[in-house]
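Asker: Below, each structure is written out as structure tokens.
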Structure 1
Amino acid sequence: MVVPEHLSEAINKIQDTILICPPVVSQYAALGALQVGKSYPLEQLKTISQVREICLNALESIGDICDVATAEGAFYFFLKITTDKNDFQLVKSLIEQQRVAVLPGSTFGITEGCYLRLAYAALSPETALTAVERLVKGLRYFSQ
């Protein structure tokens, strides 16, 4: 984020809240999904579970350069990457060269090391497979 230095701490607090608090419209959409019955959420959870396994299996293949912290109640992975790049450099390179986007760990207040957050709940299994293959390829390349 590019902001005046004296506003950085306050804006980071707001940024965190924006990232973790769903907008009201999203809350109403979730309520609507729950009101239609269990079939819709169960179907979505099945798909999300498939996507999670696709991503986790691919990330385990690069365990020498990537430690994966799996969330117990959220739909993302937090990755610790073994590299000399900082997280913003790595994210920029992944977008430009591999056409895959993840969030830098510094967005979530991590200032030491290189961490990335990979969110997967909105992906189809096909998209997840393509995306995680690109991510793995990029992480292998940049960790050399």
Structure 2
Amino acid sequence: MVDFEKDIVSRSRDEEKKKIIKLLLDDANGKDLTVLPVFGMPGLGKTTFIQLIYNDPEIKNYFQIRRWCCVPDVFDIVTITNSICMRSEINREKALQDLQEEVGGKKFLIVLDDVWNWDFDKWGKLKTFLRQGGKVLYVH
């Protein structure tokens, strides 16, 4: 994508960007995992918009761990966990253990991009391994 397109998205959505950054940086609710969904029709610029937030200097400085995960067509815990941990574990329980070690005690932001087939049972399992105070943006 050319910078011109990002510039247009940036200028047209500046207030929304500030609001989402504030939500992500707000530590008042640090006891729970915060999940912010981003919905819209394909081609609206959701991913580009979230990239601007993800690469914002305040976000980079605040979060110790930032991970961008492109979710496969089938919501797969091992694939997502390996993407977060930057590993290639094939055993699901070991992958989840690695995830717990990766994010444990750290401020983290995870973007789950291109989520079209949300599996609530698998998400529930994955969510239990994401520590309190973490932030997840999922783009649908």
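Asker: 25 is what came out when relative contact order in percent (Cα under 8 Å, 6 or more apart) was calculated for one structure; which of 1, 2 is it?
Answerer: The value was obtained from structure 1.
Asker: Right, something else. Compute Rg/Rh (Cα atoms, Kirkwood Rh), for residues 46-125 alone for each of 1, 2 and report the one that scores greatest.
Answerer: 2
Asker: Compute Kirkwood radius over Cα pairs in Å, for residues 38-77 alone for each of 1, 2 and report the one that scores greatest.
Answerer: When Kirkwood radius over Cα pairs in Å, for residues 38-77 alone is calculated for 1, 2, structure 2 comes out on top.
Asker: OK, next. Quick check: 15.6 is what I get for Kirkwood radius over Cα pairs in Å, calculated from one of 1, 2. Which structure matches?
Answerer: 2
Asker: Assuming -16000 is helix-only ellipticity at 222 nm (-39500 (n - 2.57) for each DSSP H run of 4 or more, over all residues; to 500) as calculated from a single structure, say which of 1, 2 it is.
Answerer: 1
Asker: Also, I was wondering about something else. Starting from the value 1.7: which structure in 1, 2 was distance in nm of label points 7 Å out along Cα→Cβ at positions 54 and 70 calculated from?
Answerer: Computed on structure 1.
Every read-out reported here was derived from the displayed coordinates using simple, explicitly stated rules and does not represent laboratory data. Note that the coordinates shown come from a computational prediction; the quantities given were computed from them, not determined experimentally. Cβ atoms are built from the backbone, for glycine too; each structure is taken alone.
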